[in-house]
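Every number in this text was worked out from the coordinates using simple rules, so none of it is lab data. Here the structure is a predicted model, which is why all the values come from computation and not from measurement. Cβ atoms are built from the backbone, for glycine too; each structure is taken alone.
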Structure I
Amino acid sequence: MTRTRQFKYLDALTTAFVVILLVSNLIAQKVVAIGPFNVSGAVILFPVTYIFGDVFTEVYGFASSRRAIWLGFFGTLLLYLVGTIIIALPAAPGWHNQAAFDTVFGFIPRILAASLAAFWVGEFANSYTMAKLKLLTDGRKLWTRTIGSTVVGQAVDTSLVITLTFLGVMPLRTILTMIVSSYLLKVAYEVLATPVTYVVINSLKRAERSDPFDRHESFNPFAFSTHKTPGS
């Protein structure tokens, strides 16, 4: 007999992950200057979603990370769809903020598709790398997994979102510069956050009494499964 494993903090963490992802999409419209780099405002917050991916995979297993990614994907899609509908509805007489509303919530279809594709592929690449490195290192040297998974996941995410958004619109040299600068900032973010990630992961492992190894897990992103633990 088996029973589904219950965790104290997984639902709260998943909710926080989705909220951070949605906020990242809303602030992504503004281009900000960070030193010599001009990047999307999302670079301030979006890399945190990869830290969440590390936490889900390391503490709860690949299946929990897969569930969070799908919830984030559908939450983002809903944001885009509802934003499009509200923009299309006629404004009430006397309400003069339509242009500003369009700027914040108006997502260009090409950018929408690029963002969703990059998020989905990048997050799964991150979690897959995290889970596989944990098996290869036998659970030792956590930093190799947190940084290694970000190196892979962010490379996929950044390359996809910028290429799909700007290919044919900007010169290839400019696109490559944007990819490299954004990628380096995101990886540096993860490296600097490593001590915090260590504290969070180790604290959650103790609180949840969980340190899974995905030796028999299907890494198919469409193969959903639940955590089970032997029962009496």
Structure II
Amino acid sequence: MRRLTALVLLAFASMQAAGSAQPTTVTGIPLDSAWKTALYSLARSTFKHPAWGWQHSERNYRVALELASADHLAIDTDVLFAASFLHDMAAFRPCADAKMEHGDCAALESGAVLRKAGFPMSKLAAVQAAERAHMYYRDPGTRPEAIVLHDADSLDFLGAIAQARMIALTGEQASSFAPAIQQLRGFIKDIPPHLVTRAAKRIGGQRAAELQAFIDRIDAETFDGRAM
């Protein structure tokens, strides 16, 4: 990690000195500080998974910003960026306590990662609050970054992206995809009531309807689920 951070910081400084265009993530998120470049490089190289890898984090950040804008919430983008890219880090760096909820684990472990990257540590408490509360079944409290990350992460369990994520999780060794469909049914029931922002509630309703239509077609094409 120390070597990776040093290399990224050096590359960032070189680009700045040469007057190069500001680097961005694959979807255009500005990497406007050395620590963001380091953190994003870490995520891209380490957090690889079709359901909760770095792409999930990238979606969360982008959607969270959209929710904040729509609901006129003032967001610290440093806090949101750090929490977005580290909230699921326990999937890749498991906690010693296997029973710890993964958001709590991220809050416990992310400080060391952020300190090495050069993150402004006065903002760590806000990052940890967002990490702890990111799942739909958690109360995000009153911090705006925690609220929008919670809602963005929840929306990633609905709509077409939820279908893709659950298919990815099923795997070719599974005897059936019926458990994945049952999980999606649960998301439709459980997630919308936990959304906080007005924008997320609107989007969540649309995505839940899309997901329900998909499940209805699956039921029809598997003879009411009997050949699923």
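Figures for the structure shown
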read-out: Parent structure of the calculated result 5.3, given that distance in nm of label points 7 Å out along Cα→Cβ at positions 115 and 219 is the read-out and I, II the choices; value: II
read-out: Per relative contact order in percent (Cα under 8 Å, 6 or more apart), the highest-valued of structures I, II; value: I
read-out: Structure from which -23000 was derived, helix-only ellipticity at 222 nm (-39500 (n - 2.57) for each DSSP H run of 4 or more, over all residues; to 500), options I, II; value: I
read-out: Winner on mean projected area of the Cα convex hull in nm² once structures I, II are ranked, highest first; value: I
